[in-house]
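The following blocks contain the structures, represented as structure tokens.
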Structure P
Amino acid sequence: MEDQSTASPMKRPRHSLRPLILGLLALGSLHTSFPKLHAEDWAQWRGPEFNGSTTEKGLPSQFSKEAGVLWSAPMSGPSASTPIIFGDRVFLSSVDKDNQSTHAQCLNRTNGKVRWETKISDGLRRDERSNYSSPSPVTDGKIVIFFYGNGDLAAFDLDGKPLWRRNIEQDYGEFAFQWTFSASPLLFQGRLYLPVLQRDQPVHNRGKEGAESFLLCIEPATGKTLWRHVRSTEAQAESREAFTTPIPYEVAGKWQIILAGGDMLSAHDPVSGDEIWRWGTWNPTRIGHWRLVPSPVAGAGLVLACAPKKSPIFAVKPGAGVLDEKALAWTTSDRALSSDVPTPAFAQGDFFILSDVAKSLSRVAPDGTIKWTVETPGRIKYEASPLVADNKVFLVNFNGDVVVVNAQDGTLVHQAAFGTPDDKQVRSMIVASNGLLFLRTDTMLFCIRKDKDSNAK
């Protein structure tokens, strides 16, 4: 694992770097801590900081299926959705593979026993690569909301009492995606946000001519639409499709909802949905097959967008209106720093970028300097987004093999195999809560604790 702390494969705009770096430092001071529920909860896919990290300490770094597992629970089918933890409850979007149906589920965090489970609908998938339960649930500690790729949206109280249900496809038209839609919703400051960034024409007999891409804002308590902001784009065909989750970010004391997709980034007012700024594009020739999977990640006064298909990563400074090249802080020129599926994390003042296409993990400073890059072990693909916590980076590959990397220097800390022959496409990221790790494979959910007696290997 070669130390590449002096590497700097970044392309920069044609203006002085000194004012740029000073500007970055100033912008970084504008960002304050995210409003958290409890420090130990993982209430939505991107975690308590909305960036793939947590302040959890004392997490296990040496564990295996034989040592360190507090409990495990069988899963009735594969799902890319992330376990959501609040207090002593673990919420799961799931499928029943045998009965071809989707479900909302709650487990007890202390022992993995099922607290409640509700069938949502019949049907499992539209393609062979994913299924309807790929989006992750969200909770504010009062209600929990589940969304599915067939448009089903359902809310429950924490004890499983149904509160409301609706279907977004029935309300606004059939989704126009080549693959199964899988964006996770965002629950923030009393509002639920759901993006539908789709084609404007039918694909595989799905969708309709003139279909609009939009950001939907819903009242969590009732399920009623508060507003629907139509998001225009010059993207063509599949490049209009995005499977990204919106994130909140605070700039100059005001919160913005950041979206990536349709060949661009955009920021929106959380209350009205009005567009504050937009930047793009990573696709100037308007290639028509560049669907977007990685969500944006923000930190140190920057928003990162990962262009698809081995294309660069772009670091953009928030602004106002239509941003030009002056808003571009840096962009990568080395394909080793590129992500087609995993969403980067931001922690300890830096970005952690997992490249599924170059099979590498990198720590990158806000000025674009690569502090280190390491190869991911083995030949199996890593598409689950990285977790950064307790000075460690946690990864899992398609087969359920877990890798722990030291966040400071990139050294390999630990590897452990958790998969079975039936685990072939594990995409759910590892999450941390209450000093525990939660690992979801295609077949099992593992709750992992720090081994008290020894460093299990």
Structure Q
Amino acid sequence: MKMKKAMLAALALSISLSAVAENWPQWRGPHHNGSSTERNLPDDFSKTKNVVWSTEMPGLAAATPIIWGDHVFISTTDEKAGTLNAAALDRKTGEILWNHIIAKGVSQDRKSNYASNSPVTDGQVAIYFYGNGDLVAYDFSGKKVWDRNIQKDYGDFAFGWTFSTSPILFEGTLYLQVLQRNEPASGRGAVGAESYLLAMNPKTGKTKWKHVRPSTAKLESLEAFTTPVPFEHNGRKEIVIVGGDCLTGHDPKTGKELWRWGNWNPRREPYWRLVPSPGIGGGVVLASAPKGGSIYAVKAGLSGTLNDSALAWTSNPRELTADVCTPTFSDGDFFIIADKLRDETLSRVDPKTGKVKWTLTLPDHRKLWRASPTVADGKVYCVDHAANVSIVSAKSGKLIREVAMGRDGDNNTRSTIVVSQGQLFIRNNWKLFCIGKNARVARSK
């Protein structure tokens, strides 16, 4: 009887732990919104304190690490070799399990490189996408399952800067968007180039359908560096896309457009590229206008071509804006980094009214904030270009701690902080850190 009770207790503990611990399978995490239900996460650490392991990265990349079980998948450049690489690490030790060269050549401009896109996994394959068009899938042992190049299949990308979007997986389908100019940009692309949403079989890489997405935007305003976001509202499932001066919802099975709203650029300003992906939660979908513009909250569940009566609220751009960072939704509210104000801020915002519950001016190191916030365990984790991590109370908006996770000269950290299985994963210009509570031994690879 005692043994049976002990077994039941162990089983209950296992179920309890498994209900809390989550994988981080794609850029915006397990819930597609930048949040996690993880608890008991570390908030007191440094480059040497509570470090489970740290592993050297061979080159710069903005790609966020992706976690599934004991695997960490990461896209990177190798600056010495001049290559794009797809790698997998052991989550427990930081050991590199495999590292494959994808292509030669890492960038086309000085602002970014082709490894800004985050991988995605469904627990069976890890799929990597790069700004040169390469899309490659590996099984967990590192064996290539399939590969293709989107530019070769559908034409050269028409972007003035390096194209970046992350693939997503939703209910057994792989989605990738290309929102681009309809004419050449910096010598790339073609007249009449189309913007589109692509659906593929993640097991084979074969196209299920391609939906062309029209837009009346002009020149650079057609360019979007956003990522699609899946969600469900009142039983209707959608894939939401923002870019080209509009926000649209699509049927996940066919790509058919369900609704469209777009009025942040009525004069069709031609140089308003878009970076923040949609923020979704609380019955609204957020579109963050570029260049210090307003944030617009569109009511979820509508159909057809919408006018401004579809808006739940619009922010005052002098108080709330988001030029690069994607809003995070957690505990019933949005958490938004306003990165185009004189003082960059983090705010907690009511999704129904747009009311700001609190605002914190982020620490000023004369560095940009370009990584989207991560919310878990009642804390907001943010990181600036120099890899200075700010940990903020989600309830009060007070700064809990600031941690310098970079080194002299770091000035391009853009990878979102990842939460998985009680640990934080922080990537700066030169290392990937695994942070855990009460970690005793730091392994540096």
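Computing FRET efficiency 1/(1 + (r/R0)^6) of positions 101 and 413 (r between Cβ atoms, R0 = 25 Å, to 0.05) across structures P, Q gives 0.05 for structure P.
Here FRET efficiency 1/(1 + (r/R0)^6) of positions 245 and 365 (r between Cβ atoms, R0 = 41 Å, to 0.05) was derived from just one of the structures P, Q, and that gives 0.95; the source is P.
Comparing FRET efficiency 1/(1 + (r/R0)^6) of positions 165 and 381 (r between Cβ atoms, R0 = 30 Å, to 0.05) across structures P, Q, the highest figure is found for Q. State the single structure among P, Q that was used to calculate P(r) over Cα pairs in 10 Å bins from 0, in percent, for residues 53-156 alone, giving 16, 50, 30, 5, 0. Source structure: Q.
Any read-out appearing in this document is the output of simple, stated calculations on the displayed coordinates, not a laboratory observation. On a predicted model such as this, the values are computed, not experimentally measured, just so you know. Cβ atoms are built from the backbone, for glycine too; each structure is taken alone.
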